[in-house]
Structure 1
Amino acid sequence: MREFGKLEAAVMDCVWALGRPVSVREVLTELQKSRDIAYTTVMTVMDTLHGKGWLRRRLEGRAYSYEAVASREAYTARLMRGALATSNNQAAAFVHFLAELTPKEVEALRQALKIVPPS
């Protein structure tokens, strides 16, 4: 699985942060706080993300409202699984990954393993 492009990531960050169905105009307003961007650009990116299956949309009047199909955490997990799939030696990849974890990340891993124990 490919990572989002820079603008796709910015749009998804807005959608995830707002945490509800949003209009193109709402995302545009958020993005314009940090960059100069056109409505049509945001609309095109959101349409592209819908086409890729990352956003669902519903027609409300004459405009669509969009919401994320998956959480930011689910996206991160898919990226991690995709990266792991590129290795010919997954055990070695895990060893390298685990060796680079910060203490905070180690604690997060411990907590996650309590929720979903290895099978």
Structure 2
Amino acid sequence: MTRNNVLADKSIDFAIRMAKCYQYLMEEKHEYIMSKQVFRSGTSIGANIHEAIQAQSKPDFISKLSISLKEASETSFWLVVLHKSGMLDENIYQSIKNDLDEIIRILISTIKTSKKNQTNEE
């Protein structure tokens, strides 16, 4: 885990959940297309957060986190489709959605704060 970065740590945990969800959908539900989509977008959230940590500038940092937020939105879409199609039961769906919603809230807050700080620095 990363040192003192709640968002990065949560994104790693979420990526692991997405890997397990992907495995479940493939093995138990024999769902091959949407499972790959939610896996890709769900793991991309953390990849972009970790890229942001090494950003070359404040605009680069904000850009990477904004991409992560877009990936989170896509992940939310696929989770809803999987849930409404019966591939994910209510408990699994709600549990994953709660984790994703928390990451989204942190991303939005961090992006807003970073933009505000960037404006104040100019």
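Throughout, read-outs are computed from the coordinates displayed, never taken from laboratory work. Values in this document were obtained by computation on a predicted structure and should not be read as measured data. Cβ atoms are built from the backbone, for glycine too; each structure is taken alone.
Once Cα Rg over 2.2 N^0.38 Å is calculated for every structure in 1, 2, which label goes with the largest value? Kindly include the intermediate steps, with their values, before the conclusion.
On the way: 1: 1.32; 2: 1.12.
Result for Cα Rg over 2.2 N^0.38 Å over 1, 2: largest is 1.
One of 1, 2 was used to compute semi-axes √(5λ) of the Cα gyration tensor in Å, for residues 19-66 alone, and the result was 31, 8, 5. Which label is that?
Working: 1: 18, 12, 10; 2: 31, 8, 5.
Clearly, the read-out refers to 2.
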Worksheet item: Between structures 1, 2, where is distance in nm of label points 7 Å out along Cα→Cβ at positions 75 and 91 highest?
Response: 1
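Figure out for me which of the structures 1, 2 the number -18500 belongs to, where helix-only ellipticity at 222 nm (-39500 (n - 2.57) for each DSSP H run of 4 or more, over all residues; to 500) was derived from the coordinates. All intermediate terms of the calculation are to be shown ahead of the outcome.
Details: 1: -18500; 2: -29500.
Considering all the candidates, the number was obtained from 1.
10.2 is what came out when mean count of other Cβ atoms within 10 Å over residues 83-90 was calculated for one structure; which of 1, 2 is it?
Working: 1: 10.2; 2: 14.0.
The correct label is 1.
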